[in-house]
Structure P
């Protein structure tokens, strides 16, 4: 039995212009409105009708970004009983928009995996060059094999695109990328000197540790990126501890914690009498970090004046990549220090550069190597280990303060609850939650309810904090909203004792099937109906 041939194609300007030549003046003006050029194409059928007049297809699907009656007029004129698909394309030359829209619509036309008795035929001639490129990419990858057609000057033919993305290119790309990732993720934090305090064993944290370990061995500046509370200072200290500078000092300065006039003194020091209150000479952080590492936290909060001063200090001299030349406030004499700089921010500095809020030259001085730390919600398998590490620290702190203190531990239900939370405040929010749970729990076991009560009280769990998360730096609105949805779905199921009908009522769903669909989409375990 022959394969069922399904044609997909855009309706292009030339197709509408060919239609216009066959219409009376009133309809012709309507079809030509907004086209370039807005003139009929007399004596020609246009690319699409040329193909349909010469080839037989079992189904025809026409994509169009145009509106109004012209689409209906064209479908009636071209023949083949086509199905129209209207796609709202903001910019027909934007590859991302066109790819996303076409891929979504094509998935409806050709179910994946495609049946063996369906031949996908793609007409490349109509539409913009961007649209043609997207057809080729999709037809050579996700929807392969596809038969490509072209038309010109009244002729139609099958055209050969002489490459195969899946066979010729993708395997090598994947092999190369996977080899690099495998090498970076070969060891967990516990196996890498200096990174023993980093908890977790997920692929994301292993890759971050692998990159940090490589950066540690070189005297180059490192920029650590990540949401608030992801452990940027912990990684900065680990880079120092894993480097040849481990015997030197590690000095941390939070750039957001000082007014501009005091931050300069904090970093570079000052002479006695340099300003009101400067009653003695003071060495700054660069001098204190001589021979070691200076960690500049929240460096994205520096104002333009401070950015210019940092840029001058980070200018690499000829006699060593980490030799820093600076002046104390109120001092005419230059000082030098051998300092490796590790900076961190939760801001999207490249976006800030584009908005002229952060100096581009300073960005590239700081970001010789970048480390991007994943948020807790992207490494849920690490959350129990992170929670245990934090609780161990809490127990040690409490034991020092309280003679006879009996260490706390998390119940299995509490561990499961902790693992399921989105933790928008990341490790910092988790730590504060565990501290409060440990304080408020009378016994040795911290149960699920103890943690749930603490989550509701700890900053980072409220609506204001949920709406105040920093944008950029890996922020994903879709992922964030899914985390909130997961939280309420789990809460409803818990309060309903796992009964879906009751949980659906608590959430305001009209029926439990809607709840079941959401649970299935998010990969959550459903209870009884």
Structure Q
């Protein structure tokens, strides 16, 4: 399940006309649940068509193809899907209410579980861009070491999501503008590079945000294509992208930037509806400053310098029940405002507000506080603390607080403090608590067990602190007790018999004397 993505090849020597306009649908059905996935075959050059599948459930699946082209019609098969042996493997990125989530295995190994995911995108605006408009383009990314280098940098900065800029490279590799080419069909080399990036990222536990278009002032939009926005050429590309990349897990897509200058709400809605109808698998779609209900995310271009928590709560409340992403790029030192302190506090406040996403990164200067960014990642991701049922609760702390409905987990965060108040009156059991200084490398301060009631927690010194109080990990008492009782009793009986025998033979009864090398060892 989740990986690898399966792929089939079909030969179609009788093709005539434009190969990219040949339609062939493949329907996959999960035998036990009836879950259905529909995808399309896609042209891969010569007389070759491919189609792909990624399992979202274990067990038996069947598939069949349908096409007016006889060489592509009537293909059938079956698949047996087992649980993924890698417990860290994850599926597609989805929305769970206003939260970002990733599909994970449930207790049985099936793919119906969800875990919280913080959608924080990292951009390198200097050396490792994929945009042709800035002369870096996707052509050089055919070398997989470049993808690994970017992922290494992203991890060093405490993130796990990269951005891949497509632009008109989908028509011609390294073309940024519609004035750079006169092509109307997908560029196969571009798509091979993009799918390689997606595959490497997923294998390393990362996700990718695909950025489709830019603005029209740079001619980075589909306006210059024959038929314009959502015209026949544009939708041919949309359909091809869905068929080729739709089965690959772990990516989202943003439609473009400065959308208010060149595309209407209704046109964005047509794009999102068409993509969702053809992808076959879930991929969250965003469009900055466009809020059409067909778009999965609420993407804004707000650029605050403080008050991030209150703004995020406001945006989540106004999102129509969708996850929120701050899309304007909070690049380090941008506009002279985005210092290390502003960055790390914004990152924590957006999380405490309920998990709003954002775009971060570097331009000429690198983050001087990478350890602080890694601390945020370790606290939330490595420890799997961002649960989907965490909700903000302003009454629990003199800082900001999140809690689960049953108070099994409570997280509080406060800036510039040496103490945090935490009200655990509604907890049903003592909670194991730790504190983390968010301004240094990750290190937990053990606060012991906090009983139900109100607490004023004294911290070692003044800084920005996060406190997590969680129900202690449970132990399987019946299995442990039976095994241990048998083992302990057998050991005691064996030891007693050994001492009795040693005493009867006149040997000293010391346990040390029975060790190897003792003159009394028998």
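Of the structures labelled P, Q, one was used to calculate mean count of other Cβ atoms within 10 Å over residues 10-17, giving 23.6. Name it.
The correct label is P.
Of the structures P, Q, report the one carrying the highest value of distance in nm of label points 7 Å out along Cα→Cβ at positions 50 and 378.
On the way: P: 4.8; Q: 4.0.
With respect to distance in nm of label points 7 Å out along Cα→Cβ at positions 50 and 378, the highest-scoring structure among P, Q is P.
Quick check: 2.3 is what I get for distance in nm of label points 7 Å out along Cα→Cβ at positions 130 and 346, calculated from one of P, Q. Which structure matches?
The structure behind it is Q.
Quick one: helix-only ellipticity at 222 nm (-39500 (n - 2.57) for each DSSP H run of 4 or more, over all residues; to 500) came out at -7000 when computed from one of P, Q, so which one is it? Numbers along the way, then the final one.
Working: P: -13000; Q: -7000.
That value comes from structure Q.
Matching task: 13.6 is the computed value of mean projected area of the Cα convex hull in nm², for residues 250-409 alone. Pick the structure from P, Q. Before the final figure, lay out the partial values.
Values: P: 13.6; Q: 11.2.
For mean projected area of the Cα convex hull in nm², for residues 250-409 alone, the value 13.6 is produced by structure P.
In terms of distance in nm of label points 7 Å out along Cα→Cβ at positions 122 and 386, which of structures P, Q is highest?
On the way: P: 4.0; Q: 1.4.
Once distance in nm of label points 7 Å out along Cα→Cβ at positions 122 and 386 is tallied for P, Q, the winner is P.
Given structures P, Q, which gives the highest value for distance in nm of label points 7 Å out along Cα→Cβ at positions 266 and 298? Please list the in-between numbers first.
Values: P: 0.8; Q: 2.5.
Comparing P, Q, the top value of distance in nm of label points 7 Å out along Cα→Cβ at positions 266 and 298 belongs to Q.
Determine which structure produced the value 49, 33, 21 for semi-axes √(5λ) of the Cα gyration tensor in Å, calculated from the coordinates; the candidates are P, Q. Could you put the intermediate results ahead of the total?
Details: P: 57, 34, 22; Q: 49, 33, 21.
The value was obtained from structure Q.
Every number here is computed from the coordinates shown, using simple stated rules; none is lab data. None of the values given here were measured: they were computed from a predicted structure. Cβ atoms are built from the backbone, for glycine too; each structure is taken alone.
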